[in-house]
Structure 1
Amino acid sequence: MVNIMEARNFISAREMLTHNNWIFTTMNEAARYEKPPFPTWLTAISAYFFGMENLFAYRLPAALTSIFLLIIFYKLQLLLVIKKHVAFISSLILMTSFYIVFSGRDGQWDIFTHAFMMGCIYFLIRIFQTLNHKYLYAVVAGLFFGASLLSKGPVSLYALFFPFLISYSLTYRFENLKENWKPILLFILVGLTIGCWWLIYVHYYDAEAFAAVAEVESGRWLYYNVRPFWYYWSFFTQSGIWTIPAFVSLSYWYLKPRVSNLKAYKFYILWTLFSVVLLSIIPEKKSRYLLPVLIPLAMTTGFYVEYIIKNFSHRLTKIERVPIFLNFIVLAIIAFGAPFVLYYFFGAGILEKTFTYILVSIALVLIGVGFVFGLLKKKPKLLFGLQFLMILAILNFGFPLAELISPHRNDPNIEALKAYEEDEKIRIYEASGIIPELVFEYGKPLPIVKSEEDLPVDANNKKFGILVHQEALNWKENFKNYNYKLIDTLDLNPTMAKGTNSRLIREFYVLTKE
C-alpha cells in the first residue's frame, strides 16, 4: 500500500487524467496548489501509458529520476577532476543511502527537485570551465533550474543550490565572472521563467484558493512540526548502512592529509555542512528533508572509503582500524541475525512466503560470512563490495516480505468497502477529512460530507454510506433526519499495528431516510 505522501501525489496525477486538471491541480477534487505540477505531469503521463491502476506506473518516474541523479552526480565528479574510481564509489554510496533509496522507490517529489537541481549545478559549472557552448549550457542549466522549482518550489534552491554556491565560491571560486555574465543572465532568465510561470498563472486565475493554500503552507514552515536547531545534527545516520563511514568522513583534520583530492573534499564537506546549517534555521523539520545533504555527504564518504581501501592492509593505525572493524562487525551481526529477527517480527505468517524468506536469509548470512572472511584476510574491496551488495539484497529479496503486513490483509479492507458499495448500489462519503491512502486505493474521489446540506443534489440521498473518524463528536446531530447503522470499522494500519494510528481508522455507517 502507498504511504501518505505517495497517495497525495498519485491522486493528483490520476485526477489530471480523469478530470483533465493539468494546470489547476486537485486532490480528491479539491484544489491542491501546495506542490507545483511537474512531477505530477510526469507521473500522469506514465499512468496513461502503463495503466491508471498500476502502482508501478505511478512510481516509475521517481525511479528513473533517481537514476538520472546518480548519473549526473557521477558526471559532476569527473568535471571536478575527481578520479573515476572515487566517483564510482561515491555514486554507489549515494545509490544505497537510506533516503535516496526510499525517495527513488516511493513516489515522493523530493527526488525530482533535487535531481533536477543537480543537473542545473552540473551545467552551471560547465559554463565556467569551458570556452565553447556557454549559451547552450546556460539554457540547459536554466531548464533544470526551472524544472526543480516546478517540482517542489524553492526547497532545493534553499537546501541544495545555495549551499553549493557558498561552498564552490570558497573553494573553486567562480572565475571569469565578468566574462560570463551574459550566459549567467540567460541562465537566470530561463530558470525563473520556467520555474515561476505556473505559480503566476494559478495565482492570477484562482487567486482565492491559491491564497488559502499559501497561507497554510507558510504557517507550516514556522509553526508545524517545529524542532530545535540541533535536530539535524545526526544527519549522517540518514545514510543508513553508511552511517559509520559517513561520520568519520566529516573529520576534516583527520582526512585532510589523506584524501586524493583535497580541494574537492573541502568543497563537498563545506557543501554538506552549509546545507545542514541552512536546514536547521527553518523551524519546521522532518528527517526526509535531509535528502539533499546526502548528496555531497556521499562524496566525502567516498574519499574516506578510497583511503581505507588503499591502506587497510598495511598503513592504518590501530585507532584508524576501530571504526572500520566496528562498521563491518555491526553489519555482520545484522546479516547473521536477520533470519531470526524476520521470523520474530512476522511470526509464523512468514511461512506464507517461505521461498522469499529462505532466499533473503541465505543471501544475508552469506554476506555476513563474507564480512568475517574479509576482515580476517584484510580485503577492503571485498568488504565494501559486500556492503553495497547487502542493501541490494535487502531491497530485492527482503522488501517483498512487507506484503505480509499490508493493510490489504485486514478485514474489512478497501476492496471489501468497494464491494459493499457496488452490491448495495449506494454512494460512500467521508465525514472527517480524507485519508489520502484510502482515496488512492479506492480508485476515485470520496466527497467530504459533514452534514445533510453537503449531500450532492444529483445523488440518491435516501441511503448512503459514510466514513467517520472514531473520535468524531456529535457528527450524528448533522444528520438528524437519518437512521444510522454501524456496518464495520475500516483499519488501514499495517496488520501488525492495527489500531495504533487513529488517522487511518474509520467507522463505516450506512444512513437511511424513511
Structure 2
Amino acid sequence: MNRWDRIRKGVIFSFKGGVYPEEHKSAHVFPSHELPFPKKLVIPIKQHSGVGGEIIVSEGQHVGAFEPLTASNSPMAIPVHAPLSGIIEKIGPSLVPHPSGLAEMCITIATDLPAMQVKYNNPNFPLYQMENPATLLDHIKNMGIAGLGGAGFPTDIKLRSSVNPNNPCELLLINGAECEPYITCDDRLMCERAIEIVRGIKIIQHILRPKFTVIAIEENKPQAIMAISAALNEEHCEKARVTSIPVKYPSGAARNLIKIITGIEVPYQARSSAYGVVVQNVTTVFAVGRAVLLGEPLVKRMVTISGDSIRNIGNYWAYIGTNVRDILNACGFTPDENPRVIIGGPMMGYTLPNANVPIVKTTNCIIAPRGQELKRLKPQVDCINCGRCAKVCPARLIPYELHDYCITEEHNLALKCGLKSCIECGCCSFVCPSAIRLVESFREEKAKIKAVKRKEEKLKIAKERYAAKRIRVQEEERLRAERKAQALAKAKALAELKKSQKDNTQEDATRALKGAEKDAAIAKARADAQAKANTSSKTNGDTK
C-alpha cells in the first residue's frame, strides 16, 4: 500500500513523545453565543507573525464596519479592519495581551449604537471558481486573514508558497485536532458551521489544486466528525475525507499532525510545503470562506471562556478588540482571593499581568481558574537527571541540557542544541518532577537571542552608517581640497594676471613717457630750428 492509499483509507501513524493532560473540555456542549455589543474597541495594528501595516486613518475620523484601518506595506504585513463603525478616539500605544504587559501601537474606536451601524463594502467573489488564484490570494491578504491556530502566520504567504508548479501542494491538511486542554472553540465551530468550513476548504482547494484533502479531528469530538463528514457529502467536496486521530497532546502541532496523517517527519529546519503538505486550521479556513464569499474581513472570532471562576462557561463570538475584562464580566466572572486570567490553554498559554487588554485574532481561549483548579507552580528544585522531559519532547530535543545553556546564556550552544525547534508545547514542564520552568526559560532565551540579534543588527547598521559617514567625510574633504586647490590656482592666476597687467601698464606708461619726452625733444628741436631759421632770415634781411 503506497502513501496515498494509506491517506485515502485513513491509516494513521504516531509521533514521538507527547503527554495526556486532563481535558477540561466541558464547554464544548454549550451552543455558541454572541457577547454584548462593545462600546469601545482597541485594535492593535500588529496581530500576526510579521510586521504591522501602515495606519491610513486619523483621530476623529468616522469609520464603517469592515473598513481597513491599516494598509499592507510589505509582504509580511496584513491589514486590520474596524469590526464595528464608530469614531476613532485614539491612535497610540495601549496595553496588549502579552506576558510582559507591554504596550503597542493601537487604534481605539468608540463604537456607534447598534441601530446606527454603517457597513463598509469590501469586494467578494461568490463565483471564485472563475477567478485566478493570485487574485484570491491578494483578497485573502487584504481581508487580514492570519493563521488562527495560535501562530498567526499570514495565510496568503503560506498558500502562495505552494502555488508553484515546481513545488505543488499534494496534501491539504485541515487541522481540527484542538488538543490543548480547555479550548473547545474549534470543536464548537465545526459542529455549528460545518458547511461554511467546507466551503472555505473548497476555496483553498481551488487555489492549491491538491491531490487530496484530509480534515484531521481528534476522536473525542464525535459531533464535529459527523458534522464535517455530512458537510463534505452535502457540498460534494471531492477527494477529501475526515480522519479521526487519537487523543494525545500536542497532536495539533503542524509537524506532529503531518506525521500522524502521512508518516512523514518534517525536519524543524524545513517547511512542510517542501514536502507537498499545507496545513490550515479549521477556524482559518472558516475565515477564508467568509472573506472570499461575503467580503467579510477577519474582525470576529469564537473564543472559549472557561474556568471555575466563570459562571457561564462556553464559546462566545467576540469582536476583535473587545476588552478581556468586559468579556469576563459578561460571562459571570467571580474572582477569588488570588485571581488569575490565562490567555490560551494551560499548556501553551500565559497569565495576563493586567486583564484590561483587548482580544486579538489569535486569542482562542480565556481561562479564569479558581483555587487549585490549575495548580500554581510549586517551588523549583535542582534537576535530578531523570530524562522524562526528553522522553515526552515531540521535537526530539533534550530539554534539561537546553535549559542549562539557557540559564547560563550560552546563546550559540542553545541554538545548536535545537532551541529554534522548540514549539513551546509545555510537555517537558508538565512532566518535570523538579518543577523546573523549562518552557519559561526557553521563551526567555528566545527573547534574549532576538534582543541580541536586534542589537547586532543595530550595531551593524551603525557601523555601516559610520563607514558611510567616513567615506562621505573623506569625499567631502577631497572635494573641499580640490575646491581649495582650484581657488588657490584661480587666485594665483588672477594675481599673476593683475601683476602682468600692472607691469604692462607701467611699461606702457614708461613707453608713453619716453614717447612724450621724445616728441617734446623733437618739438623743441623743430622749434629751435625754426627759431634759428627765423633769426637767420632776419639777419639776411638786415644785411640787404
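Just so it is clear, none of the values below were taken in a lab; they were calculated from the coordinates. Note that this is a predicted model, so its numbers are computed, not measured. Cβ atoms are built from the backbone, for glycine too; each structure is taken alone.
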Answer label among 1, 2 for the case where volume of the Cα convex hull per residue in Å³, calculated from the coordinates, equals 300 = 2
request  = Looking at mean count of other Cβ atoms within 10 Å over residues 206-213, point out which structure of 1, 2 has the largest value.
outcome  = 2
remark   = Output 51, 47, 22 (Cα extents along the principal axes in Å, for residues 230-397 alone, calculated) maps, among 1, 2, to structure 1
With helix-only ellipticity at 222 nm (-39500 (n - 2.57) for each DSSP H run of 4 or more, over all residues; to 500) derived as -19500, matching label from 1, 2 = 1
